[in-house]
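FYI, it's all coordinate maths here, none of it is from the lab. Quick caveat, the model's predicted, so the values are computed rather than measured. Cβ atoms are built from the backbone, for glycine too; each structure is taken alone.
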Structure 1
Amino acid sequence: MTNLELYEKLRRLLKGGLPKHEITYKLISNMYTEEEAEILVSSFKKAGKPVNIRDIAKPSGVPRDKLKKILNNMYDKGKLTKLGTLYVLLPYLPGGFEVYFTNCTDDPNRMKKVAEAHLELFRLGFPLELSASNYTIYRVIPAVEPTEKSIDINQDLAAQHQIMPYEILRKYLSDANPKIYAVVPCSCRNAAKLAGEPCKQTKENYCVTTGTLAQMVIEQGIGRQVILDELMEVMERAEKEGLVHQTFNMQDTAIFVCNCCSCCCGFLKSVKELNNYGSITKSNFDPIINRQLCTLCETCMNICPMNAIYHHWPHKDDLSDDFMKIRLDLCIGCGICASNCPSEAITLEKVRNVIPIKSQAEMRAKLVEERIH
């Protein structure tokens, strides 16, 4: 088998929308050594399916002691995950990319080449392929305090307008199983920095893992364990830096919640730069500006991650048309404007009732079922 044939087999195994392209081979040949690639394509039949070492040893032909060292080294570098004694190869996206660049423990030169290739794929339109389904992978969860205020305001609304548990960040996170939480480095910002385009929004690590993934990163020394109250403080600090809460588009608590910027996050960046609004599901909320309370300070305009707010300068002598304007066609309902408004002139109103799939298994099936091409 030639080197190209080997990595083509690995590309197919990794899935995650990776195109058949020379940049893809640059990416995966630096992410996985030839020895690692040979083990993966010989023994792992499907990304995401746990495999025990016995079923890896026989087809790979690698002696068990040596194989265990290789697999554990891959686990330490974020190329594999583990469920007890079982090893799991994740799809490239979502999954493998995030774990690899969250761990950030592989050879720096190899990681730099992977990061550069990932950025090159973005510029080739890779995010458009990732969103080639009528059902989206990610959804936006609105900001903490504005959502809580919205609950108070809308508590008497009809049932179809009620704010659901999966729309309330504290409630969503509190249902994690097990109830373990860790704050981890952001994979997108790590990759962007390695590729030579560091984040312009924040220098902090604000991404979050829950449940079994939180257990794993804590064991590896990558994540900082926190309790739920500490986690909510992290979330609110992230909002103050203009970061958007995103997670899997499902009702059950996902194993991660990202706090995303539009300069590094592959999905938000593609929405903003490629008009790829089909890549995420907006929250069910729209921001509303109370013009009587608004002081025209432009804080909302400056912090909006999608550039969806602008200052409508007046034309009339009485200045009655001097106001801040929200372009709802660009807005994703994140509530960052409401969270940061110093005069509390912006509130969130529930205007849609888009209901996500219940579980991750159902979500993955729906993504395939609704795939466009």
Structure 2
Amino acid sequence: MTPPPGARVIVGMSGGVDSSVAAALLKDQGYDVIGMMLRLWSDTGTHNRCCAPDAQQEARYIAGLLDIPFYVIDAQDHFYQQVVIPFINGYTQGITPNPCLNCNRFVRWDFLLERAKALGADYLATGHYARIQNTAAGPYQLLKSRDADKDQTYFLHVLTQNKLSQTIFPLANLTKKQVRKLAEEYALPVADRPDSQDLCFVGQGDYRDFLRKSSPSSMKPGPIIDLDGKSRGEHPGLADFTIGQRKKLGISSPEPLYVIRKDLKNNTLIVGSREYLGQGKFYVDNVNWISGEAPADPIPANVKIRYKSREVPSVITATNSNTVSIQLDSPLADITPGQAAVFYQDDFCLGGGIIRSE
């Protein structure tokens, strides 16, 4: 998709190398570029790593070098309501949520896009590594990045046809190495800046510290038992653990033990040997199909259940417009409720949704 010359484009800037190069490329291509950063909520006494004062200063400086306007927009309350509260509630309900998904769906491609429109922009651009393809004869399609190691379609499966029609990914056909090289050529002082981290709002601790303060009930100690009901010890809080976890269980055993499931009602962690862990079939809710329509018949597709996990061949059957069953060709041991399952055919991202808690 190539927007017409002179179109106004809002670039979501973070002060990092990817969004900075995205802005520089669009400026070079003759677009009317405006940089925008969102001020996001963070835990008391900390700065959100996506918009910390040094990141704001860096992004503003980059915008000055590129001679483009730059704005910082307060999105703290919206971010808290749409990202932080569901994160806390998810752990309280015994699942393992991924806050980046809600951030993309409700903050970048909702709040930020609406602010872009308010400034008369035609498009929103970001530094994500992904491709958008569109032909007059068919819908917008989301494709993997040319850089397989940096592909971010896993997090972008939440985008709809409407959102894709208003989105530009300037780094679509570039590798991370090429992007850093371009930053040097543009003389941008962010060429070597490290990539941003997940859980931008929890400060210097980790999510466990944040949950102990924000949702004490999710971090209440309780028993660990095996599948025979035998006591194996005590856990510090169910939110400390994910399905398939083996390390840091705090128990000794002659054979490796894994987290099999969580009994939320009784605040009990259930462990067992690996043979009891694998699942060959599971269900996914809140599915977004990139095409806008669920397939009428079962389809073969590869599935990813974590951002960095391998793709596994499967058959996907839509049970209704936003729920599917997934039958895997081979069982997976770490299917985690609350995480996203994303569907692919070759380079095409078909969509995805949230793994159901059985």
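So if we calculate mean count of other Cβ atoms within 10 Å over residues 31-38 for every structure here (1, 2), which label has the highest result?
2
Given structures 1, 2, which gives the highest value for mean count of other Cβ atoms within 10 Å over residues 183-190?
Checked 1, 2; max of mean count of other Cβ atoms within 10 Å over residues 183-190 sits with 1.
Work out the source of -12000 here, i.e. which of 1, 2 gives that when helix-only ellipticity at 222 nm (-39500 (n - 2.57) for each DSSP H run of 4 or more, over all residues; to 500) is computed.
1
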